[in-house]
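Derivation of every value follows stated rules applied to the coordinates shown; laboratory data play no part. None of the values given here were measured: they were computed from a predicted structure.
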Structure 1
Amino acid sequence: MDTVMLNKNLLGINGLGRIGKLNLWYQLMLGHFEAYVVNCGREVGKTLDDLIQVIETDSTYGSLHKFLYGMTGRKAEIKVIDANVPIISVDGVPIKILRKARNPKDINWASEGVRIVVDCTGTFLDPGAEVDNPKGSVRGHIEAGAQKVIVSAPFKFKDPARKSADDATTLIYGINHTKFDPLKDQIISAASCTTTGLAHMMKPLFEHHATRQIVTASMSTIHATTNTQSILDSVPSAGASDLRKNRSVLNNIILSTTGAAKTLEQVMPQISQIGFMADSVRVPTSTVSLIILNITFHSQLDKAGEPTVSRAFLNSIYKEASLGSQKDLLIYSERQNVSADLIGSLAAITMEAHETHTRTGFLSLPKEILQSSGLNPLEDISLPVTHAKIFGWYDNELGSYVNCLGKLTQYVDQNLR
């Protein structure tokens, strides 16, 4: 280990793409780790200054300086400590850059003194893949000396018969992160940006007796672009089933899919009891997405015959959550926001309370149908059901996802044994 990195609490980051770089920014802001080892897996640009510029600037969020110090005019001090290794520093915090290995098993985390690695490549998502997989495996990080790996994406098991691994778990900060077991959990998925936002929208509903009886639900995320999309129209690969993924991101609204509801079952098992559908609509903006949650509740009527689940009631649940158990993770807003207002907002979800809507109807159950089920009612039964439409904003890159990923990483580090 290099002298400048000795006796420091280190974090390893694999990949310097959108999430990798923003994760580094966020951790520099938190100040929990004392030094970083970032694996790029290849050369970047022509000189070390080119790599520094990649770390220092961002088209969506501005410069690292503004992220750390706002509009004060203060700049982070970026120095080259060793150009050969290379090691740079940001305000005295060392960052060592690795540029050789792309396969996780070939990144010698042990010799670097790294205990926790956050894999931000989006490539190694199958905890069932063996270490010697020729395309690489997330388990390679453990083989290379890391104690824990946090993956910045949902798991994807390539073997359809395999749904889980004994030492792998999915954790979302503020939802189930306290279930982290340092003796058992080696590979952790931090889920996705949409699953993170959706989980924080669902949590207050499951925790209140009046809204936990859910009949059915669906969500659509109006989602900003990602690097997986084509800038201009391109030719689909052989066997491609979704031709829309190859259409230009610049000038199209593109229907897509999301695994948010399926992943959510892993952190909120009660979701599996609900008929939950989810889809995604990609739009040409750089960040900030919107969850539109449609949900139907078993409802009750009060003494005046009014539904107990109403717009005001739902908003009160979210407002209470924003002041209580989900403080700083769920923000309650009655303002009329647009997506740009939420860029950089450090919250898992921001509720657009101004747009919450409910309608209550009645489900008629004729006595003949009930009698065929073995019941013996004297007359038809009419059950009140309330349908709600609830909106939540999330900065799918930095403010929501990297924020929760960063807090989860810090929690794991604090609870290592």
Structure 2
Amino acid sequence: MKKILILAAALVSLTAVAQPPMGPMPPRPEDKGEKFEFTVVKENPITSVKNQASSGTCWCFSSLSFIESEAIRINKLKEADYPDLSEMFVVSHAYADKAKKYVRVDGALNFAQGSSFGDLIYVLRDYGIVPNEVMPGLNYGTDRHMHGELAAGLKGYMDAILKNPNRKLSSAWYKGLEGILAAYLGPIPEKFTYKGKEYTPKSYFASLNVNLDDYMDFTSWTHLSYYEKHPVEVADNWRWEQAWNVPMDDMMAIIDYAIMNGYTVAWASDVSEQGFTRDGIALVPDMEAIQKQAEQAGSDQARWVGANPQGQRPTFNKPVPELTITPEMRQQGYEEKTTTDDHGMHLYGIAKDQNGNKYYMVKNSWGETGKYKGLWYVSEAYVKYKTMDFMVHKDAIPKDIQKKLGIR
């Protein structure tokens, strides 16, 4: 979206709200009867499932996974050569840039763990990237990402700097920030050797052959004019980037066209809905219709959606009726704050259940959890309803929509 070859702009923030649950889920009653059965319609290559663990960096895990798939597609890589890129290289640079802006705007900025897909594009363009083994970002004594102390320490440090106790900022405050980041995430490498070849972060990114001008970001809200770019109106869009706004039907047409033509999609969504289970299924259940069917079948609701102890999400054991989603429903959720910028994921395929309903195959960043080992099947209704925004390659956009956007 920035010019005809469009830079992936502001993807909404993806925050720590979307962290995976700590520890195993409570046991549930044994599933009985019919189960979900999925048939793959189209599946595009992805790298292995990662675990953001106790960090609010899903925006980076999901968008970097998307870039890895782009490198696979562009370079026609075999699985043995799939890239594994460093999320914490990106997070470290993003924090450093955010700190400078936080000072410039006197703290009127959300200095937190969340950010945007556009943040990744900015970091790749300005700083490059390194393989994960060069900078795994685990310099604080654990084997999994745990950013609570880091985030709190950075915020405290920045708020102290913001008070400007010397009445003039010193030349040392930014070096102090870099020191904290290096202590937790590791130093930023200027040069490194990988598979026998020496690189800088910029030369390594260049070796992936990914043109950042080729990526576009999209939203779909009725309060914004269509086929124009607008700032994404969420707190974590601290780079103040923009996205194209399109009608809901065009949003879905882009996603479908992309996947069916060999592309994947970086996807920002709300995952606070009861229908987004922790067992690899996400849908928008029509509870009235479900109850009516259950009554007609002479059974109870638990047979359809699983037992629901206090505080636990329902478990959907089989296909269920879903709500019909309209643009007005999407907008209502956004305005009422029941649709928020919770979580970033990676759409890579399309499947159908045994009743012919469409689902999107989604790579998450919560480790190999759930029934599908870290992958989710997300219904078409859910994607329509809860998509915040998404990023795709410009060639993954249908020609008629490209024309409406004025990019061809």
Structure 3
Amino acid sequence: MSLDSISKLKIDKTVFHRTARSRKRWLIISTAVLLVIIAAAWGLDRRGVLIETATVSLLYPTQTFTLLNASGYVVAQRKAAVASKMTGRLEWIGVLEGSRVSSGQIIARLENRDSDAVVSQGIASVQNARANVDQARAELDDARQFHDRLKELSGQGIVSKSEFDTAESRFKRSKAAVAAAEAAVRVAESSLQGARISDDYSQIRAPFDAVVLTKNADVGDIITPLGSAANAKAAVVTIADLASLQVEADVSESNLEKIKAGQPCEITLDALPHSRFRGVLQTIVPTADRTKASVMVKVRFLESDPRILPEMSAKVAILSRPASAEDQQAKTVVNPAAVVKASGSDSVYLLDKGYVRIRPVKVGARFGEQVEVSGVKVGDKVALRPLDKLKDGKKISVAEK
């Protein structure tokens, strides 16, 4: 072998060093990628399965056949500010806010000594007039007897014609005196009746069965029909007939074609959020409010309830059919997609501090896009999807909406 051939067999150390460095670089890169994958897997495992959730809620079946909703206030259709027809100082008041009164019941009284005196004077005038009647009748009886005697004697020619004429004139005057006295009695009785009516004006009475809403005056206040005097009060109390309570609500003009008188309704009050009251659309007021582009409707309560008070805020649901007692019972519902089969029974995955716990439930009727369930309570959070990646005790994280 020649020296040239031997020299060609010499190892190129630069190529060896390049290859070693390349392998080392790839080893570092591979290790880094592996670490990233392991870190990502660890992070995912730490965060858990990313899920969407649903909330267990409360639903009333009437919500599924509601045509439209409106809001308004409870208003008494019979309401009165009770005052007196005469001016006087309030002497006594016998009611407070919330008192129930009956038609004709005396609820307050004005000072009435002057009108009492007029009544007493009227009674005396009637008595005097009746005494005058008795006197006139006695005079008439005497004149009649004298007239009859002279008439008989005149027929026999014993008395003169002039004496008989005088007796006859007296008899006629006595008859007229009796008629005048009887008329005077009627005048006195009418005056007495007027005095008693005026005196009765001092007694302030309830015009109908009602409940006292406000007491506007106190003992010592001056009450006057017009209330124009300084510090004078026109009304003593304000009352309302609670049997006439209705909800006055505004309905948009664009929804008028959906409603008609007699339509069933359901009423809820802000003060009683868990109670539902059956109602019926009583009246559609035949005028529109141009500023709100709405029409007022009046909804009557079908059952009375002492908890319902005037001026309460109310919401009205106008229904497509009458609500039954069952329709007015609240149901616990959830999205049906949250229900899974586990061990042969219906269950849901209930969220519990970053984990899910399998919870057996009993599925009931379906209401629109919700289904009735028992075994969970209102407000609980349940897993909605992906359910196939979950099991009891699985760690989860909730997707932000």
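Quick notes on this one:
- Ranked by Kirkwood radius over Cα pairs in Å, for residues 155-210 alone, structures 1, 2, 3 are led by 3, which has the greatest value.
- Calculating Kirkwood radius over Cα pairs in Å for structures 1, 2, 3 picks out 3 as the one with the greatest value.
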